[in-house]
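Structures follow.
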Structure 1
Amino acid sequence: MKTMLVTGGAGFIGSNFVRTAVIDHHWRVINLDVLTYAGNQQSLVDLEGNKNHVFVQGDIGDIELVSTLLKKYQPQAIVNFAAESHVDRSIDGPAAFVETNVVGTCNLLQSSLDFWRTLDKAGQASFRFLHVSTDEVYGSLGDDGLFTEEHQYAPNSPYSASKAASDHFVRAYFHTYGMPVLTTNCSNNYGPYQFPEKLIPLIIHNAVNGKPLPIYGNGMNIRDWLYVVDHCEAILTVLEKGKVGDVYNVGGLNEKTNMDVVKTVCTLLDDALPDSAHKPHDSLITYVKDRPGHDARYAIDASKLETELGWKPKETFETGMAKTLAWYLENTRWVESVLDGSYQGQRLGVDDGS
C-alpha cells in the first residue's frame with residue numbers, strides 16, 4: 001500500500017479527496033490540517049478508526065513538523081490542498097492569504113525537497129508533489145474562449161494572486177531543483193462538506209430557512225461547475241499518470257451564470273420540499289452590491305486531461321446538483337455544527353475603499 005501526505009485534508013475538497021483516496025483507491029493517507037474555520041474533522045467521521053487514515057493537526061508552514069511527518073511515514077506523494085480559498089475573505093484580509101498560500105506553500109516545498117533528496121534514485125523517480133490550484137489565477141475571460149494550460153496568468157483578487165504566486169513557486173522548484181511536481185487548476189467545485197460561505201451551500205441553507213438569497217450584481221457572472229468527487233478522481237489520475245512538471249486544467253464542462261445556479265437550487269428545493277412555507281424559493285432572491293473586481297467569466301478547457309490521461313467528469317450539472325442538494329438536506333446537523341458563531345451567512349468582502 002502506498003502512502004501520501006495530504007495537506008488541508010479536513011477542508012471541503014481535501015476531505016472528499018481523502019475519502020476517495022482511502023476508500024476507493026486504497027492509499028494510506030497522512031492528513032495534515034491546521035483546522036481553521038473551514039477545516040472540520042466532522043467531515044471525516046466515516047474514516048474514524050480506519051487504519052489507513054492518520055490525522056495530524058498542524059500547519060504546512062511548520063517545517064519541523066512536516067519534516068518529522070515525512071521522515072516517519074515516508075510518503076510516495078504529497079498532495080497540497082491547504083489554502084485560504086474564499087475571495088470575499090481575501091478582500092477583507094489579504095495578509096492571511098499570503099501567509100498560508102504563499103509562505104506556507106513555499107515552506108512545504110522546502111520540507112518536501114529536503115525529504116526528496118534523502119530518497120534513493122528509484123524513490124526520487126517515483127515521488128510526486130501535486131499542488132492543487134484554481135482557474136482564478138488566469139483572470140477573467142471574455143464572452144468566448146476557454147482557459148488552457150498555456151493561458152497567461154492575470155489574477156484579479158488577493159486570493160487568486162496568492163494562488164498564482166504559489167503556482168509559480170511550485171514551477172520554480174521543478175525547474176531549479178528538479179523536484180517532481182504536478183499542478184492542477186480547477187474550476188468551481190460543489191458537493192458535500194462545502195463550508196456554507198460558498199454560493200451553493202449558502203443558497204441551500206438560506207432557502208431552507210426562509211432567508212434572503214443574495215445575488216451579486218446582476219447575477220450574470222459565469223463559472224464552470226465541477227462536482228467535487230469528479231475533481232478528486234481527476235487529481236488521482238494526474239498523480240498516477242501525469243507528466244512531471246506539467247499543469248493540468250480540471251473542468252466540469254458546465255458553464256452557468258450565478259443566477260442559473262441559484263434558480264436551479266430553488267427549483268430542486270421546490271420539488272424536494274413541497275410543503276415548505278418559503279415556496280417558491282426563488283421569491284427569496286435579492287440583489288446585493290457586486291463584489292469588488294468580480295471576474296465576469298471563467299471556463300476551463302480540460303481537453304489535455306482527457307486526451308493525455310483519459311479523465312473526464314462523470315456528473316452533469318443536473319446529476320451533481322441533485323446529489324448535492326440531497327446531501328445537504330440529509331445533513332443539516334453538519335451545516336449547523338460548522339456554523340459555530342464565527343460565521344452566520346453574513347456578507348463578506350465589501351470593503352472597496354469607500
Structure 2
Amino acid sequence: MTQKTVLNDAHRRLGARMVDFGGWDMPLNYGSQIDEHHQVRRDAGMFDVSHMTVVDLSGERCRDFLRHLVANNVDRLKGDGRALYTCMLNADGGVIDDLIVYRRGDNDWRLVVNAATRDKDLAWIAEQAAAFDVVVMERPELAMIAVQGPNARDKAMSVLPESERAAIEALPRFAAHGFGDWFVARTGYTGEDGFEIVLPESEAEAFWQALLDAGVQPAGLGARDTLRLEAGMNLYGQDMDESTTPLEAALAWTVAWEPADRDFIGRAALQAQKAAGVPRRMVALVMDERGVLRHGQRVITDAGDGEILSGSFSPTIGKAIAFARVPAGAGDELKVDIRGRELPLRRVKAPFVRDGKACDGIVDA
C-alpha cells in the first residue's frame with residue numbers, strides 16, 4: 001500500500017503531479033520542473049521530505065555503537081548539535097545506506113536514513129545495537145521540510161519561533177538546534193544553503209503554509225534530483241548500493257581510517273580492496289553535444305565498458321551531466337552509446353555547480 005506524508009493533501013491542493021517514490025505518494029513537480037530548479041538555485045524553495053526515516057538512539061554506549069556501525073568517525077562530532085555524513089556498510093564493504101548522524105547529547109543521537117531503505121536499515125541497526133544495549137526508536141510521528149536556496153535561511157527564520165531564532169541563526173553548516181520536538185538542521189541535498197526542519201506532524205501543514213506565505217515556493221522530486229546531481233551528491237540505489245563500496249562510489253572521503261583500531265563494519269573488506277587496487281571508480285561527465293544522459297547507458301572507454309549511473313539535463317549549465325562508473329584504468333577518451341550513436345563525453349571534477357553557478361571547467365572544455 002502506498003504511504004502518504006501528512007502534507008499529501010497540501011500538495012494536491014497546489015496542483016502537484018504525484019508519483020510513487022519508494023512506496024510513498026510524492027510530488028514530482030507542481031508545474032515546471034525547470035522553474036522549480038531555478039527557484040531553489042536563485043531564491044528559495046521547499047521540499048516535503050517527511051518520507052525520510054528519523055531514528056533516535058539512546059544509551060550509555062551510543063558512541064561506541066556508532067563508531068562500529070558507520071564508516072565515518074563520530075568522534076569528529078565534538079559538540080552537541082553537530083552532524084556527520086557517512087555510509088553504513090555490510091561486512092563486504094557494500095553500502096547498505098548513506099545517512100546523516102546528529103549528536104544531540106552524550107547518550108542521545110539521531111540518524112536520518114533513506115525512505116526506500118527503511119525496513120532493511122531499521123533491521124540492520126537493531127541487530128547491531130543489541131550488543132551495545134542501545135535503544136533504537138523510529139520517529140514516524142515527525143515530519144520533515146527542507147528549505148533550500150540562497151534566501152532560504154532568511155525566509156525560514158521569519159516564520160520560525162522568535163525565541164529560537166538567535167540560536168538557529170548562529171548554526172554553522174552541518175549543525176542543528178533542537179527545541180521541544182522541533183529540530184532545525186543546517187543541512188540539505190541541493191548544494192544550496194538552508195535548513196532541514198524536523199517537526200511534529202500535527203504542526204507540519206501550518207508551517208508549510210507559513211513558508212508559502214513567506215514566499216518560499218514548493219519544489220518536487222524532479223527538481224530535487226537535478227539539484228543534487230549538479231551539486232555532486234550521490235543517490236542511493238542509483239549511484240551506490242550493497243554491491244558497491246564507498247571507494248567505488250567517489251565516497252572515499254566518508255571513510256575515516258584513523259584511529260587504526262576502530263573496527264567499523266566493512267573495514268577489513270575496504271582495506272583489502274584498497275590494497276589490491278579499486279577495480280572501478282565513479283566519474284563526473286559532461287556531454288557537450290545535444291542529448292540526454294540516462295541511467296543504464298553504456299559508456300565506452302579504452303579499458304572496457306562502464307555505465308551511466310545518475311544522468312540528466314542540467315538546467316543551470318544547459319548541458320547533459322552524469323555520474324558514471326568506469327574501469328579504474330580508463331583514460332579520458334570516453335563516449336556514450338545513445339541508441340547506437342557514440343557521442344563524446346568530457347570528464348570533469350564534481351560538483352558541477354557551486355553557489356548557483358557552473359564550476360570552472362564545466363561549461364567550456
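Every number here is computed from the coordinates shown, using simple stated rules; none is lab data. All of these numbers come straight from a predicted model, not from anything done at the bench. Cβ atoms are built from the backbone, for glycine too; each structure is taken alone.
A value of 36, 23, 10 was derived for semi-axes √(5λ) of the Cα gyration tensor in Å, for residues 198-293 alone; which structure in 1, 2 was it taken from?
2
For which of 1, 2 does helix-only ellipticity at 222 nm (-39500 (n - 2.57) for each DSSP H run of 4 or more, over all residues; to 500), calculated from the coordinates, equal -6000?
Clearly, the read-out refers to 2.
Thinking of 1, 2, which structure, once FRET efficiency 1/(1 + (r/R0)^6) of positions 6 and 126 (r between Cβ atoms, R0 = 25 Å, to 0.05) is computed, gives back 0.50?
2
Can you spot which of 1, 2 the value 18.4 was calculated from, given it is mean projected area of the Cα convex hull in nm²?
The value was obtained from structure 2.
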